[in-house]
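Below, each structure is written out as structure tokens.
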Structure I
Amino acid sequence: MNDLMIWLRSVLFFIIYVFSAILFSIPSILTYPLPFEQRYNFIKQWARFNIWSLKVCCNLRFEVKGQENMPAEPVICLVKHQSSWETLALQLVFPAQVWLLKRELLWLPFFGWGLAMLEPIAIDRKAGRKAVKQLINQGTERLQRGRWVVIYPEGTRVSVGERKPYKLGGAILAEHSEYPVLPVAHNAGYFWSKQSFIKKPGVITLSIGPVIDSKNKKAVEINQLAESWIEDECARLQPDFEV
């Protein structure tokens, strides 16, 4: 597939992506009176639709490794953040989940309104210690209600080959709640990078690591274990082409 065709297919996907977000937002808001599970199952169809659109428009698919590591009980997923792809795909791979995010995202027209229906852990990052307390309280409450918590410990999308320190928030939640951590790596940044809307054809690999028991561990140790596994696995997932 030549560069022009890849560009045209990426433009088509972008148009579908934006308009589908607008179209899904209105009925998503109307799901507010429904129980969380019904709201979640409806709204995640937007993610399912866009993963399908990626396959059809851009010939970009994905595979999952390590599914045997997925526990039956709720966990705190610490996930590599290279792309927008993982924010969609995780909804198809894991059970009902909530995400740690800055509360300003909920103010975005259409996208933020629909996102608010999924009861994310929305914190004020400028609040310092209060933000940590918000994470612990809201995160523990969500876990106790049977929902998985997804956190991107780098705090922002990171380009392939770039390293940013892992923030302690997810590990602090694990230490205080004593719920286990599930490390997740992938190579989506090679196909859908943060710098461009270009989507390269191929197969993204999402790899699920072994559960990290958080009991009797401090946040620093939990964070180090998760970071070590994720970064080592990401290095192994490099495809046979360069970005």
Structure II
Amino acid sequence: MHVIYSTQDVAGCLIAKNLTKINNERFVEGKTITKTDESLLNSEKIVNAIKTDFLIFASKHKSESGKPSLTVHVPGNWSSAQMGGKDRQISWNDPIKMKGLICTLSRIASEKGMKKETEITLEVDHHGPLSRTPCAFIEVGSTMNEWKNERYSIAVAEAIAYYEETLPELEVKKIAVGVGGGHYCPAFNKHEIEGNVAFAHIVPNYAAPVLEYETFIQSFERTTKEVETVLIDWKGLRQQERAKIISYCEKYGKEWERV
């Protein structure tokens, strides 16, 4: 595991600071923590030079709603790259480790009494950088109030520090790709955090109309585990998009299910 953050990012800096406090022997800048003066969205050169089995981006999350949140997602672009990365290219991911990360985050947030005020959620694959190393963003959102909040930062730092201890406890029965629904994965969060599904990648409803076959199958090919099925948020996709995704699955020979 390796952690990267940007000096441009208030939340990322605070998460890194608290990581070193948790275990100053394991998390050492330049060894298991890397900082960059670039935006993480455009950090491909340094990211792809890091040698590790799983790369964690410690970052802020910004949203128009301003709702306090702690989020986890894979970077990548299902269509044009408007915030770093490459057009129609998604990063590699380890679905088991990402599930461990968000499940640990959810447990810690619950133990700290944060669940009533804070949304713990997956996000769909979006923005850069394009990473060849399996990776995930873990983020504090959604305003400066949360980015500078020690409680939020410590919760994320502890999730990073201890998620590997959660991995043996996970009961994963299915590795899946999710398709449909909004940016915050309303149909998939419960399966990921409370259920026995580990998501490799997630395509939102707004990307489905322009999603190309060659890009879609990256969701099967750029993961460390074999994807067993595609879960389709049936109500979260229009009929023509459902038909397209099903045709893509059948062409590739991948099973699909409606949720």
Structure III
Amino acid sequence: MALIKVIGVEVNYKSVKALEDVTLDVSEGEIAAVLGPNGSGKTTLLRTIDGIVRPVRGSVYVDSKSVARLTRREAARLIGYVPQHINVSRGVKVIDFVLTGRRPHISFSPSDRDVDIALSYMSTLEIEHLATRDITELSGGELQRALIARALVAEPKVLLLDEPTSNLDLRYQVAILELVSELSRKKKITVMMALHDLTQAYRYSDKAILLSNGRIHAMGATHEALTPDTIKLVFGVEALVLSEHKAIIPAFYGR
């Protein structure tokens, strides 16, 4: 079943078309990697699915519900969104920051169960020991993990990640991607994540969506969509796809 369905979506920023005639679907429990050069529309696509950006044409459905007709509270119960950048304010403890992700489920103040859920995800992401630390004191990698924990505590059906490994060292890049894979497999969470690293996409996604200039140029099962031809078309570089190693590397000819 398609949990995310995007039909003929167009998004404009003033006179610039950020997305043009985008149609796609992502099935329940599937991990889709959104790939493309800077300015290709990756972040705009995620923000449109989340309902932050409204398309001028087309429709977006999550769990068979029109995102345009959902309140922000209703959308937050279905969709967890982790942006690439966020401004944080001094004086907020990490546990309280993560608990803000429970707001769609909280009427007044957080219950013991809400706190337990927050601490559980913080433990999974190895930031439980930072619970009483001020959010502004975290490193870039620690803040990234706190953001992911905040999205997960809402227990959404869909998780949207914008460059989730961008501020992490190699150990935590692997840890985050392994966690995302496990959540998708065990809890049937549907994931769309914008990535720059093609090898990460090749190893951790079921579907690849390749964007360029706001349009989809290739889409399908990752091992079928990520080919030397599509990589050359979208990124303008020659690449070698090493299927036996699940890796994609630049092809340096003449060296």
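All of the numbers you see were taken from the coordinates with simple rules; none came from a lab. None of these values were measured; they are calculated from a predicted model. Cβ atoms are built from the backbone, for glycine too; each structure is taken alone.
One of I, II, III was used to calculate FRET efficiency 1/(1 + (r/R0)^6) of positions 56 and 136 (r between Cβ atoms, R0 = 41 Å, to 0.05), giving 1.00; which? Among I, II, III, the structure yielding 1.00 for FRET efficiency 1/(1 + (r/R0)^6) of positions 56 and 136 (r between Cβ atoms, R0 = 41 Å, to 0.05) is II.
In this comparison of I, II, III, the computed figure 61 for volume of the Cα convex hull per residue in Å³, for residues 8-47 alone is attributed to II. When distance in nm of label points 7 Å out along Cα→Cβ at positions 120 and 224 is computed across structures I, II, III, the figure 2.1 traces back to II.
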